[in-house]
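The data blocks that follow each hold one structure.
Please treat every number below as a calculation from the coordinates, not as lab data. Every value quoted in this text rests on a predicted model; they were computed, and no experiment measured them. Cβ atoms are built from the backbone, for glycine too; each structure is taken alone.
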Structure P
Amino acid sequence: MPKILIIDDERAIRSTLKEILAYEKFDVDEAVDGAEGVKKAETGDYDLILCDIKMPKMDGMEVLNKLMQINPDIPVVMISGHGTIDNAVDAIRKGAYDFISKPPDLNRLLVTVRNALDRTSLVQETKTLKKKIAKAHDMIGEDPSIRKIKEMIERVAPTDARVLITGSNGTGKELVARWIHEKSNRSASALIEVNCAAIPSELIESELFGHEKGAFTSAIKQRIGKFEQASGGTLFLDEIGDMSLSAQAKVLRALQENKITRVGGEKEIVVTPRVIAATNKDLKKEIEKGNFREDLYHRLSVIVIEVPSLNERNSDIPLLADHFIKEICNDYGMPVKTFAPEAIKELQKINWTGNIRELRNVVERLVILSDKKITDKDVKSFASK
């Protein structure tokens, strides 16, 4: 049942509002002035607050400021018998959800209350989903190499420095990029990902910079490229070592000038993404072979983060296996299975050429094919299949 706090010095108004809202099955609490209202808001778990503007001791606008400091996610509806457009605009500007004049129209009041509560539900659902997503992309490990990466992320994320992430396939390069974005000042904006290895070389420029209608045979409408989509946010160029030299040249120009031109277009467009790149290749060797531009390498590698292979962080296998088995059992809706100590030791003997991704696949296979307790025999039987 949604809980609503009414802050008003007029007893008759409080009683009327409480009666109306209680009839609609809301849990209603009261405060006789602003000071009491602020105190209750600090200790109570309210879904909505109705607050009068003209009150002794502390007026409604001052109360609103304090309520925004306590919890800006709780919608506050301001009520006043001296309502003007200026008052309403000022209240909304300071964070109020809405403004209602006294005496309140019953229908208007109930519509506003329900809309405000819907907003509260959406905010809570969004927070829950963000927590789930953050948990799903958690960086598991206590190995010194992983601790060093976590410390690097904390230092680098708040800046706009470009980052080059290196490491074998399946080590978690994308995860590092996500954490840099989530801990950056751009986290409220988009993280746009491009897998440079998955896009044909003749289409990569259109993918990155967009194209104008009619730029080529299949360009039946204008397309906004990834650089524009990520402007103000983060652009993650995965497997950049597989990008063609012609595309590399245009990416270099975009990084130098913060401008791009769509394929088939003439207008220069200002773009401001933070670029994070990743590769499983040794770019210095690719430069020697003539496959990668040295000037682009230096533009991208302001900060270099090398992600170790799973074989190099063997001590983290117990933590990772435990994390994956809980996650997978939860996804399948089954009781959580456990690893016998001997099974973990057997996992640590494996040469993990596919790294973290391969380990997760093996744990999923063991969850499906093994009994409640996964033994070393299970690992020997199913891990290499």
Structure Q
Amino acid sequence: MKTYFADLHVHIGQAEGQAVKITASRDLQLKTLLYRDAPRKGLDIVGMVDAACIPVEREITELVRQGDLQELAAGGFLARNGVLLIAAAEVESSEGVHSLIYMPSLDSIHRYQKYIRSRVKNLSLSTQKASVRIRELINLSLILDGIYCPAHAFTPHKGVYGCCTASLEDLLGPDFACLKVLELGLSSDSDMAGLLSECRHFSFLSNSDAHSPANLGREYNLLRMREKNFAELKLCLENREGRKIIANYGMDPVMGKYHRSYCPSCDLIIELPAPVQACPGCASTSLINGVYDRIMEIRSYDQPHHPLFRPPYNYRVPLRQLPGVGAKKAQVLLQAFGNEIEFLERAEIDKIARVGGSDLARIIQRMRRGRLPIKPGGGGRYGKVAPLKEWPD
């Protein structure tokens, strides 16, 4: 078995010169993602979730024709530099929920397009609202020999637990048994999801939902598989035949922009014990519900319950968001260590101190051991690492 770093939720800003994901950077394009951005981050596998958009599908087809991508017999697309592309579609169902469907081949992408074409307004744009229910998307993923995954499941905007239901099992009925994997999202972690009893049988994914090259790999996963292809990934996410997710790496939920509930009238991130139902300042109940507050509202347990297969969740902060690391210093570090994941996970602390200074070495050492002191986020604003002078002894 081998191990691979993977970020399985990445958006494309444009393809064939036209916008694909309106909110994504135009600098985030398919070929640069594979040949520039993924290697710079240290990712072996990227899941690109706009593959069913017509211009993106055509770019994949053209890269295969040119030899820049190889369509594998076991599924997936292998770039010449060894990065594996997993094609996927993010779609908004009629419940107002975002879902991911990972697909093994060009044929499966074409079959997905054929199904969804009459159910969306514009197949050239990503994450379209479709006239289709979650149950139908689950069935479609089975027909395509794909993988269905609820996207950023706990966020108040388009997450299935965050805005739709307190119980996926109640929502889906018998189809609930088809779900094998769940994407946590930036404002939650394994312990928070572990407060819900029905999440015990899921594999958890920590993905970036990147809309720009800078955010690629801000969350990632370490996978154990025999080789890089779609069939192996499916076994891995379903925790079968020795394949499994062996670690999640993600931002501390306190850094998430939807971690705690927020009152837009008072511009107040609420810090009272969760769940909070009304603003302590103006008594308004028109709050943007925080991920932590929502989970505490619907939890099954007071403490997390994890199955034996649940991997550790490691708290990480992207390189450029660490105190004292600007663009110039980040470039020096990447040149010295090869890529960002190599620096964050494997670099010797003594070498970090020599190249980046003792303060940065101290930050990395503490981050690898646990959690950094964080100034919380909320109300659509990300949190950040506290300056070293404010750290407790």
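Structures compared: P, Q; top value of Cα Rg over 2.2 N^0.38 Å, for residues 62-173 alone, i.e. the largest, recorded for P. From which structure (P, Q) was mean count of other Cβ atoms within 10 Å over residues 102-109 calculated, if the value obtained is 21.2? Of the structures listed, the value fits Q. One of P, Q was used to compute P(r) over Cα pairs in 20 Å bins from 0, in percent, and the answer was 22, 34, 34, 9, 0. Which one was it? The read-out comes from structure P.
As an exercise: distance in nm of label points 7 Å out along Cα→Cβ at positions 86 and 230, calculated from one structure in P, Q, equals 1.2. Which structure is it? Computed on structure Q. I have -14000 for helix-only ellipticity at 222 nm (-39500 (n - 2.57) for each DSSP H run of 4 or more, over all residues; to 500), calculated from one of the structures P, Q. Which structure is it? Answer by label: P.
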